[in-house]
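So, here's a batch of structures to check.
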Structure P
Amino acid sequence: MKFLDIGEVAARSGMKPSALRYYEETGLISSVSRHGLRRQFPPEVLLQLKLIAMAKSAGFSLEEIAGMFGRNGMPELPRDVFREKAAEIDRQIHELSALRDTLRHVADCRAPSHMECPSFRRLLDAVGKPEGKRHQAGRRAYRSQL
């Protein structure tokens, strides 16, 4: 098996060698040997790094990510945790969509004052509603101005 030196892993993954050393220090990845002073990694490290990057983008902490790898370094992905994180991201998407709609309305509203605009008032009222109703109310208010 051909091992990858830390410079090659950095180049192929887009991560800095310092990040790779930190990930190794914290147990997220493991080198298998050294060639001089340069760490050598198995090719599977590239898959591990992709999973780490995806999990970080999803908002998982490094500690949570470390728990997603078994002792052999292979992923042991907890499906229930991923479903929960996906639901959290869905909630964020809905909240951000409502916020985007409100901002667009504020920018495009033809009323002389936003406080006189019934659609703006509905958008503000939607802020205090539970997420599903808030999103629906915000979209209705935005669409009524189109």
Structure Q
Amino acid sequence: MDRTDTAEQLFDLIFLLRKRLVRHAAQHSKPEFSPMQMHVLFTLCERGCFTMSELAGEVLIAKQQLTPLVDRLVSAGLVLREPDQEDRRVVKIRLSPAGRDFLAAKRREAIGLFETRIACLDERDLERLSDALGPLQEVIRKLP
């Protein structure tokens, strides 16, 4: 299989996952925060802390667009702004303990919804899906 075929399959898989799982989960949860705010939260959870410039680069939006998103997350108590210990002019952004708890609850909620969606699968299909997901995650984690 060549790279183009693989890229097409990945594209189709993303669309299928969105259609069969993500959209269904989104319909069952009350959106407390925008998708971009959730992206910011998950990004902070993944790496720990960022400067505003680093975070803007990571989530691919301008720093001026990021500031109001982070302000709302700070107001909600999910994110903290802290001065850098080495350079007081630099402000670091990180998740608060409440932010970690919030994301853990969102994860549990999504997993519960996914469990409901896959409940229709028989043992054989469930095993095939499980066997495919491990190697798929392993390979995708190698991507930059």
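Each value in this text was obtained by applying a stated rule to the coordinates, not by laboratory testing. Since we're looking at a predicted model, the values are computed, not measured. Cβ atoms are built from the backbone, for glycine too; each structure is taken alone.
Computing mean count of other Cβ atoms within 10 Å over residues 8-15 gives 10.9 for which of P, Q?
Here the read-out was taken from Q.
Which structure, out of P, Q, was mean count of other Cβ atoms within 10 Å over residues 16-23 derived from, given a value of 14.9? Mind showing how you got there, number by number?
Details: P: 14.9; Q: 11.8.
Source structure: P.
P(r) over Cα pairs in 10 Å bins from 0, in percent was computed and gave 10, 29, 17, 14, 16, 11, 3, 0; which structure, P, Q, did it come from?
Corresponding structure: P.
Given that distance in nm of label points 7 Å out along Cα→Cβ at positions 40 and 88, derived from a single structure, equals 2.6, which label among P, Q identifies that structure?
The value was obtained from structure Q.
Right, next: As an exercise: relative contact order in percent (Cα under 8 Å, 6 or more apart), calculated from one structure in P, Q, equals 16. Which structure is it?
The correct label is P.
Comparing P, Q, where is mean count of other Cβ atoms within 10 Å over residues 72-79 highest?
Q
The value -19000 for helix-only ellipticity at 222 nm (-39500 (n - 2.57) for each DSSP H run of 4 or more, over all residues; to 500) was derived from one model only; which of P, Q is it?
Going through each structure in turn, the value belongs to P.
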